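I've put the structures underneath this note.
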Structure P
């Protein structure tokens, strides 16, 4: 349940990370049925094994659909703009009408993560999450500032609807979850009205606030 997730490195720092797996023995000795891969199986109640603690979308607090798959629908590897776009719609069937994610790396110190979504019957709560070990602060209503090892990365959110910048705890949700010291989830939350169609284009830069509109258009 990590479709759409990514890691991001810049300047020798890993800014967006993945917690990795939890030791199976630590779960089996507590009696968890971790080999049951059904949608409602206990495996997906383990914190590290669902989308809520990955760098991807969560809709209405629900899990992605475990039997879904995501295919890359476009890629480019040229020197000026490298990107990949994946269709995540199947992972959110019944939650969203459509979900496309594109990630673009620009020469230098810029990147764009663009999500194109269509809401369902609505209203739906979209949470866009980013897992980090950096120090997190908010700058205005649309910029999240990450600081680590003397470097600064800014995450600038462009959205067609109001967003609320947020952090979420990575403390174990259950007594069987492994600890995640030094980590925090950051990102934003938005309410999607019924029938909503639009783009979210968080851009990251290590130098200055990125105006993501033009970058998102070039990705398209």
Structure Q
């Protein structure tokens, strides 16, 4: 009954064109039940959602992947919460900004600046972030910032190289998250990915990062299959 009600709600939203489609689940302590409805892509052709459709995790990657990798590197003794970003990446202009500030969105970096769209490469994105003025004294307030977590991505790369490889080996595989990865196109998963949006510059975006900052930073997506593992 619950699953039928869930599907009815989703079908109504799909018919009103509020959403293209979705996967859904009903989970209890000893039971999992899954379903799907609608489409994973609408143009240039309609493609139905399947049970194994892969969705963009978007900013959930901040806590699932980036923050976890940073904390693992802290456990390994690479740096601490109090380590200034400048100590790791010396060309960053603000010596008072620490790893903790970046993790807690209290670094002083702005929440958004559309001028990043003038960047055309990963290096240009880093140059843009490292020279960015602070909007407030680090630690004085909390302001959600993509730029702060992108900076943490550069920190991770400084120590381990590929975020994709490190996250797979140290987070996704140990947790049996077998359909979660960066760069799904590279991993041959394009045919399972749900489209995210259409832009004039890139057309239909599917299997790649729709977020401009993430795309320019070269990590090209964090996507997962919306499956809950029940133990």
Structure R
């Protein structure tokens, strides 16, 4: 597996809401040259204490919302290259180096994951919603991605210059829409997708998946 270039300093931002169960595994899997920022969005399960005890830097993100947590973590990062990953242990930070290497080498403005699920790791309703949203993105932009990726790697300053405004569930869609509008090269890498640790707050039920898909669809770009 490609390693993180020795000269590349990387911050892994982990947007967090009640993920105390998954954080120990995630933080034990950091590649060399990668440090973690846990962007806490109001956890009440001890996530902050777990993260600090394991050596992660913690920032508090407001208002409530996935996008708010991502933005707070990215704003707090001081490295040139930043990765964002869900911290429910569905994805392995040890598989980040190829994505980081692509951005560090300049072959991609943003590297993202394409989830390859193990059995029972991804509910059918969440998978269908994601496939539909990815199809909408391909129809409306020049992107060729097949997932709405929960892993994104990029250079911090150009990313912040995209001016992403959504602070809730529409954030991942706006990220990709603005990257496409800026003519960014977005490259997809396969990553293993595992059953999550802890309870899903978004796509664990059909109703939750429908709500998440609807929110993301509102942020989707329209065909020009």
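Nothing in this text is a laboratory measurement; each read-out follows from the coordinates by a stated rule. Since we're looking at a predicted model, the values are computed, not measured. Cβ atoms are built from the backbone, for glycine too; each structure is taken alone.
Taking 1.01 as the value of Rg/Rh (Cα atoms, Kirkwood Rh) derived from one of the structures shown (P, Q, R), identify that structure.
It must be structure Q, since only it matches.
If semi-axes √(5λ) of the Cα gyration tensor in Å, for residues 22-133 alone is calculated from each of P, Q, R, which structure is the one that comes out at 37, 22, 11?
It was calculated from structure Q.
Which of the displayed structures (P, Q, R) returns the greatest value of FRET efficiency 1/(1 + (r/R0)^6) of positions 30 and 78 (r between Cβ atoms, R0 = 41 Å, to 0.05) on calculation?
Numbers: P: 0.25; Q: 0.50; R: 1.00.
That would be structure R.
Of the structures labelled P, Q, R, one was used to calculate helix-only ellipticity at 222 nm (-39500 (n - 2.57) for each DSSP H run of 4 or more, over all residues; to 500), giving -10500. Name it.
R
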